Each structure stands twice: as structure tokens, then as C-alpha cells.
1. Using the calculated result 5.7 for distance in nm of label points 7 Å out along Cα→Cβ at positions 82 and 178, pick out the matching structure from I, II.
2. For distance in nm of label points 7 Å out along Cα→Cβ at positions 162 and 514, the calculated result is 2.7, so let me know which of I, II that is.
3. Determine which structure produced the value 17.2 for mean count of other Cβ atoms within 10 Å over residues 370-377, calculated from the coordinates; the candidates are I, II.
4. Please compute relative contact order in percent (Cα under 8 Å, 6 or more apart) for structures I, II and give me the label with the greatest value.
5. Here helix-only ellipticity at 222 nm (-39500 (n - 2.57) for each DSSP H run of 4 or more, over all residues; to 500) has been calculated and equals -14500, so which of I, II was it run on?
6. With mean count of other Cβ atoms within 10 Å over residues 306-313 derived from the coordinates and found to be 12.4, which of I, II does the value describe?
7. Between structures I, II, where is distance in nm of label points 7 Å out along Cα→Cβ at positions 378 and 522 highest?
8. Using the calculated result 253 for volume of the Cα convex hull per residue in Å³, pick out the matching structure from I, II.
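None of the figures in this text is laboratory data; all of them are computed from the coordinates on show. Predicted, not measured: the structure shown is a model, and the values here were computed from it. Cβ atoms are built from the backbone, for glycine too; each structure is taken alone.
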Structure I
Amino acid sequence: MSSPKEYSEVRDVEKGMSHSQSSSINIAGNPVEMEKKNGFAKTYVEDEETEEDQYVGGFTEETRLSFWSRLGGKLNAETKGIEPVTDEEKTDDSVINAASMWFSANMVIAAYALGTLGPLVFSLNFGTSVLVIVFFNFLGLLSVAFFSVFGAEFGLRQMILSRFLLGNLTARVFALINVVACVGWSVVNTIASAQLLNMVNPDGNRCPPWAGILVITGCTVIISFFGYRIIHAYEKWSWVPNFAVFLVIIACLAKNGSFTNGEWTSGPTTAGSVLSFGSAIYGFATGWTTYAADYTVYMPKNSNKFKIFFSLVVGLATPLLFTMILGAASARATMNNPMWLEYYNSNSVGGMTFAILVPDSLHGFGQFCCVVLAMSTVANNIPNMYTMALSAQALWEPLAKIPRIIWTLVGNGASLAIAIPAFYKFERFMENFMDSIGYYLAIYSAISLSEHFIYRRGFQGYNINDWNRWDKLPIGIAGCSALFVGAVGVAVGMSQSYWTGEIGRRIGEYGGDIGFELGAGFAFIVYNILRPLELKYIGR
């Protein structure tokens, strides 16, 4: 039964509704019991099922949990969706949780593989690769750390926060892009790990690619289904085995002796390679920007904002720099080792990693290390699937009625359905497509930072009660215009295998990628021209 205080609160809500809503819900006949477990408020409705929702102050409160929500409640999974997290629910006061979240998500084979591009694809020596890795990682990760502070301050998910920063319509466009990006990156990451799993046990029964994809997706489903608390618990320690394997790779490199720094080069072609490699690094580091606040919303509002920011900087920078620099070192050694290079040419980074760890090296234990490293993708895919669910809910109000746990299952199902055929038929297309999707993050940051610092002038300029008020939120005329013009900047500045823009192709012999710089610059200029006009003539 409900306590007198809780029953009184329900009656207050009932009085604020229309007569027709109140009489149909009949809360008095279905007492509401509030229970708080593990930092999450749960609502249990007893007895008969009711079908209507009640709308109070813009919030949707279901008087009868759906089957999936009840299942989530019984399993102690997070059932909350995109509605703001209340102060009473903000019980996660551990900065370590926030930092370790991104520490584990980046201590993975995907980041290691990205580091290999410097020497193997862009012909940069080790020293130049390291400088690029350090500079562009910090350039990208600062926005992730910064927007993580917003989660604690407002209790808003990143795509809901974006309605204030970008405008309502623009935020929904970015929510759609985010859904595509989350599923797409999960597909690309899963395929890379399936390739490595397929390399194991070459003289016996190999793990078929479809089976490897199924295993990785299944593990991702289990963790992401339970939500915020379990995700943070998993990510707090999942970096440990991955880090141990990377240490083993370092030992193998040192023992083999193939590593050399390489020749220092300069000139327009080197500059183009630096910019292109830097663009890839930036895209990976800043890729978490549109996820950031999702993983700090349960932190108390009075949390030390500087502590959150700098903890996140350390939690992001440490694994990114470590794995990518190790990837660059492995690539330089591979260029001097014919056997490793042959494995790389046949099976990409997975083959190179297998060559370092297994033949003429650690044999059976090396194969075990390959399996551990392949499974590291789960830590990278979990935030993809959790944020995908929230982005889908933020896209359109009717979609928000579908519980988060269902969206998590849908996202993983889509990833599985795409990854298996993509492995055999269109892996290169998926990689190229996801490279293109990554450019939108620079545009997102340019618009969001402009709105926060220039027009809202800090945290005091937000009224979170307007989070779903179409009549109160900025429409997004300036934001949409900046997005479209920023996309033009990306098109003329990018340099990819499938497209080189008019400006990008003029940098060096092979072109240089300045797509994200031009995209951000174009978006910043257009937004700050149109936003004052939007405020003047529309008023919001």
C-alpha cells in the first residue's frame, strides 16, 4: 500500500487533470507505490490495467506499466526514458563512474586500429603520428567532457538538451543522425571484431563470422538492456583485460625488434596526410559528444563541475592516447616485418594483431589474447546502443512512448541484421558511410557552443521545464540553416577515397581532409548571423 504522503501526491496530480482524465484513470482504485532501489525510482501500479496516460506539466506518467516496463522493473533494469531525471533520482555521486565509463569504451581494438592508419595508410612516421594523435584527440574529447557536465546540471539526455542548444527541429534531425550513427558504428566495430575472432584457431574449427557477430551483439544486448547502473558497473572494470592484452602486444613488439621510428618528412603532401589522419582521430574522439550527458544525468546537481570535466578529460584521453599510439607503433613494426605485413594485407588490422600475438610468438595464449581483444568491442558498442534508444525516443513524441529497453533490443537487432550481410558484401561501403556521418559532430559542437556561451550565457539561461514544449523551445531555423551550410563546408573540404572536395584536393599530392574544420566554421558563421534574427522576430 502507499504511504499517506505518496497517496496525497497522487491525489494532487489527479486534481490537476481534466475530469474525463481523472475519472477514467481511477487512481484511488489502483494505489501507486513508489520504491527507490539502487538510485532509480520505480513505479508499480497494482490490480487492473488502465490504458490512458496522464499528462502533467508536459510529462507523461503511465498509470499502468507496459509488459516491457514491468519486465524491466522486475529485472531491476532502468525503465526511465528521455524525461528529465529529478533531483531525488540523482544518486550517482561517483565521478569515477563517469570517468571509467569512457575509459573502458575507448580501451578497445577500434581505437587501436585507428592508430595504425598513420603509418599504414597516410605514410607518416611514428613521431608525426604521435603528434597528430595527441593534438586531435584533445581537440575532439574536450566537447565530450564539457557536455557531460550538462547531464549533472540539468538531468537531461543529450538529444533533449540539444533542443535548447540547436533548436527543436534541428535537434530532431540530429537525433535521427545519431540513431543511424549508433547503429552504423556498432556494425563497423562488430565486423572488425568478427574478423579477429575468425582468425583464431586457423588449423581447426574457426569461429564463423556470423557466429562472432552474434556473440558480440548478444553480449551488447545483455548489458545495454539493463541501462545506466549496469552499464556503469560493467564499464568500470571491462578495461582491465583489454589493457592486459595491450601490454602483451607491447612485450611482443619489444621482443620482435621490428619497430623503427621512420623517416621524418615535410611538405604539402605530408601536410595533407596529417590533416586527413587528424580528421579521422578527431572524429573518433569527438564521436561521444552526442552521447555525453546520457551518462551523467543521475549525478547530483551540486556535483563539482570542474571535477567532472577534468575527470572526464583524463578518462577519455588516457585510453585514446595509449591505444592509438600503440596502434601506430604496431603499424611501424609491421612495415618492417614481411610476415606481419602479409597478414595485414590479407586480414587488415585483425590479421596484423594476430600476426603479432600468435605465429612465432605466443601461440595458444596469443589466440586467447585475440579473443579477449575482439570482445573489447562490447564495451565500445554498449554506449552506442544505450544512446540509440534515447535518440529514437527524442526523435518524435509517439516514439517516446515505446520503452527504452525495447529500443535497445531493436537497435541491437538492426545492428545484427546489417552486420552479417555487410561482412560478406558491403563492408567497405559501411566504413565509407560512417566516415561521412562523423563530420556532423563538428557542426553540432559549433552550433551548441555558440548557443550556450553567446545566447544563453551559461547554465542560468535554461528552463528545463520547457524540454517538450513546442511553444517555448527555439524553433531551430538558425540551427537547420547552419547544419545545411555546414554540410556544404564538409563537402568541399573532405578527402575520402570515394569523394574529394574542391578545397581538399588542393592540399598535397593526395589531398588533405579539412571537412570538419570547414563544416564547423561555416556552421558557426551562419548560426551567429541568423540566431539574433530568430530571437528578434520569433522571440525564442
Structure II
Amino acid sequence: MNLTVKELLDFDSLKEATILTKHAKLTNSVTGIMIVEGPDIESWGREGELLLSSYYALKDLSSVELSDFFTKVHQLKISGLIIKIDRLVVSIPAYIIELCEKNELPLIQIPKQTQYEPILLDVMGKIINNNIHLLEKYYSLQNHFTKMALNEPEIVDILRVLEKLIKKPISLKNTIKEEWISTNPFYDNVLFIQSISLNKQKYMNYDYTRRKVTSQLVENNQTYTQLVVPIPNLKINSYELIVHELDSSTPNEDFLAIENTISFLQMELLKKYAVSQTTLHYRNSIISDMLNNRIEDTDELNEKITSLKLTNSSNFRIFICHLPTSSLTAELPDEQHKKERQFAFTLIEETKKHWLQHVYLIRNHKIVFIMDTKQDSEEIIKKRLFASIEASKKIVSLDQLDITISFSYKSDLLHLPSLYKQAKNTQKITALFGEENMIYSYHDIGIYQLFADMDHLNQFEKFIPESLLTLNASHPDLVETLKVFLDKNQNYKDTADTLFLHPKTVRYRLDKIKKLTAIQFNQAEELLQINVGLRLLKMMNK
């Protein structure tokens, strides 16, 4: 509904006007009109203004000053220039026309009998009427949304209101879950070609992008554009409002309706998020009680299982996803933690693609999953978890992330406490040995299952060879050399490279170890005891 330069020519006050510039932009929007009284346009000119002049204010300017004036006109995005022919200017000089064309400024000539007042009244009257129409449209939309808010509307109902106003299909996309809510799902599946960010104009408070897309479902695979607006301030969620511009671009006056819709959607989505958080806290409480064996009554346990919408089977496992540097529950997370929180919820959605029967519990640095992994082997489970992690990192554009996943054997939901203990012990053992960015099962920690109860580390001493305990007490530096030597299959050079020592130094240390401990390095059984003892020592020291 913006007034354009081309539409000015339809006014009675400009019926005798003539366009002198051949290639100027007649589609420029006119937001006001000003009579030129001097060349200091940077002091009073505004974007979209139409200039009206008898050329009196410009007649004494040199060619350099005129060029500078029209350059400023272009920079200010003045919509057009009307010059009145009178006794001072019999005809508009050619260099003025050239300057207008150079700076893409429409130049309109009016005869000397044309009066300024009718032009001013026509232009300002049209602008005021347009603004009144926009205000009425804004008030009507606000009133409609206020009534909707009282009835707890569905998101699709809000989108339909906008569709009716601007006559274009509307979609809302959850960019994390890749879920769409649309007034016409026909346009959801598209192929992206390119995008460009739009400069902010009047009534544009949000960030807008115009995407060029195509779809096999559209006739002849024709391309069209989407107007895309990210909805800000939605905690960990990420949504885009999409206007499908099938036949034409969205006119400026429709941005007011879009902006109001975004504000209302923002409020409704935050309300839904608050409700979901309340539900999540309740579910967390139930899951925590089940994992920590706080529900002794079998009937109550079965009731809780039903409330979580789980169907019991013998294929459930506990997974602990540990993000040591992240804070998944911070009240005011910084940008990095927001991304990590988005990653966590994206990972939840990605794992659901593989194992539909699952629930989760979120703690500060952890996500605990209860998942029915069906008949999947541990190898397949690890591959799918790794794929889910990589996909989630890509979706939220997170390059670096410390993450370790441990998981239990499988059993039914009545044995969750023991499965949870297995997953926790797996995590503790792997953490003791500094294993990061890995996925481990309880089966992987092997013999350490016997020593996984972290509350009784003082009892480990009886499983450690006495010679090793003596060496640790008198020469703790040699213990590390011994461990690396055994880890490197008794290879002196590899041990030296790992410890950044000379091979001769390593040989000297090993000779000293042999004298102090009398270890027989050719006896497999003794080396097994030493290897286990070395790891138990490390656990005790931790």
C-alpha cells in the first residue's frame, strides 16, 4: 500500500507532469514531501521523501556542488524530484537530467501554472490515508490475537490468521526437530537454491532473509521465494516463520502483520515451553525415583511406567551422556551453553529416530536415557550413537564438544536401578582413565566391573602385588614408566617417545625397576597381575 512515484502521476495536481528520466526507479516509495529551500539536504532530507523545487535553491551551485548534492540525494534514498518550470528555468538543463539518471532519481517536470498546494495536499493526504489503513489493520490484528490468547489457540490457527491477511501460505519450522506446522503442507518440502539477507525497512524489527527455492511438487519445478524470519528469545528452541511468496514478493505494508504475528507466536511458544518444562520436571522426578530404587511397590512402579508411555520389554538399557564442560540447566546460559543445550535436545530427537521407546532425564552435565534398543548389538548401538552425535553437532553448528556416553547391559524396566549402576560405573571407570569423546558399554570395562564400586577403593590394595605397592611408595615416577612400557608391548623406543625420554634413560629405569621388584617380564600371568595392579593404583590415586 506504499505510495510510489509512478502513482503520483495519477493525481489531478500532476496531470500535466512529465517524466524526464528514462531509467529512474518509478517504483520508489514516497513517505513524505518537502519543498527544497537550500542545498544542505543532509540536514533535513529523509529516506523516501519527494523533493519539490522551482530550482531557485540550486541555481547558483557550481557543477561540483550540484554533483555533490545529487550524490547526497542518492545516499539518503530520496524517492524523487519535481522541478517547476518558471521564469528562472525555462527548461531543465541536460546535466541535471544526467545527474538524476546517474543517481537513479526520478525527475518530474511540471509547468509554471501548477501550484504547490494541491500537490502537497494530494501527496500527504494519500500518505495519511495509507497510515490510517495500516493502523486499522494493526488494531484489528491485535484485537484478534487478544481474543485468541484467551482461548489457548493452536499454532496453526495463528498462522491461518496471517495467511488470510497477506494472502500467502505460511509455515512455522522447528529448525532443531525439523518439524513443520503449515497452513498448506504442500510447500514444506523444497530444495534450497540461495538466500539473501534483507536490509531493515519501515515496520521491520526482526531479521529477514529471502530464500530462492524450488520443489518437485510445484508445476514444472518452477522456482519461487520464501520470506524467512527467525523467531528470537525462545530459550533453547529455534523456530522460523516462513512466508511462501509463490506469485509475488511480500509488499512492505504486510510486514506490519508479519511482525505482529511473530510477537504473538513468540508469546505462545514461550507459554508452551513453560508448560513443557513443568511436564519435564515432573517426568524427571519419576525417572529419578525409578533409577534410584525409590519405588518399592511393584504396582506403583508399573503405574509410573505407564505414565511415561513405556511398554516393558527385556531390551531396555540405561545410557548416560556426560558433557563435562556444559551446563544444561543453567538459568541464564551464555551463547556457548545455549548451543550446547540445543545440542542436547537435538541429540534427544536424533536418538529417537533409532529407538522410539525412550525417556530421558536432564541434569546439569548429563542426559540419562532409558531406551528400548530392541535386538541391536552393542556395535550397532555405538554406530548409531556416534551418527546421532555428529548429526546433532552439524544441526546446531557446534564444532567442539566434550562428550562421553556409557551404557548398561539390557534388561526389563523392573531392573532399572541395577542397569543405572552399570552405566554409572562404566562412566566412572572410563573417567578415571581420562577417556573422553568415546562411547563405552558396561561390557567394555571388562575386569573393572569387579572393582567398580567407588565407595571401597581402600579395599583394592589387597589385589595389588606387594612389589608394585613398594615401588609406588618409594619411586612413584618409575610406576608411570613401567605402565607405559607394558602398554607399548615392552618396546623401548615407543616408551621413550611417549615419555619424551632417551631410550637409554628408559633402559636405565627398567633395569632399576627389575632390581627393585624382581618382575619377570617374560611371565604372562605375572604381567597380567602387574597390569591390573597398575590400573588399580591409578584408581586409588584418583
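1. Working: I: 0.8; II: 5.7.
Source structure for this number: II.
2. Going through each structure in turn, the value belongs to I.
3. On the way: I: 23.6; II: 17.2.
Among I, II, the structure yielding 17.2 for mean count of other Cβ atoms within 10 Å over residues 370-377 is II.
4. Working: I: 24; II: 8.
Of structures I, II, the maximum of relative contact order in percent (Cα under 8 Å, 6 or more apart) occurs in I.
5. Numbers: I: -21500; II: -14500.
Source structure: II.
6. Source structure for this number: II.
7. Values: I: 4.2; II: 3.5.
Greatest value across I, II: structure I.
8. Values: I: 148; II: 253.
This figure was derived from II.
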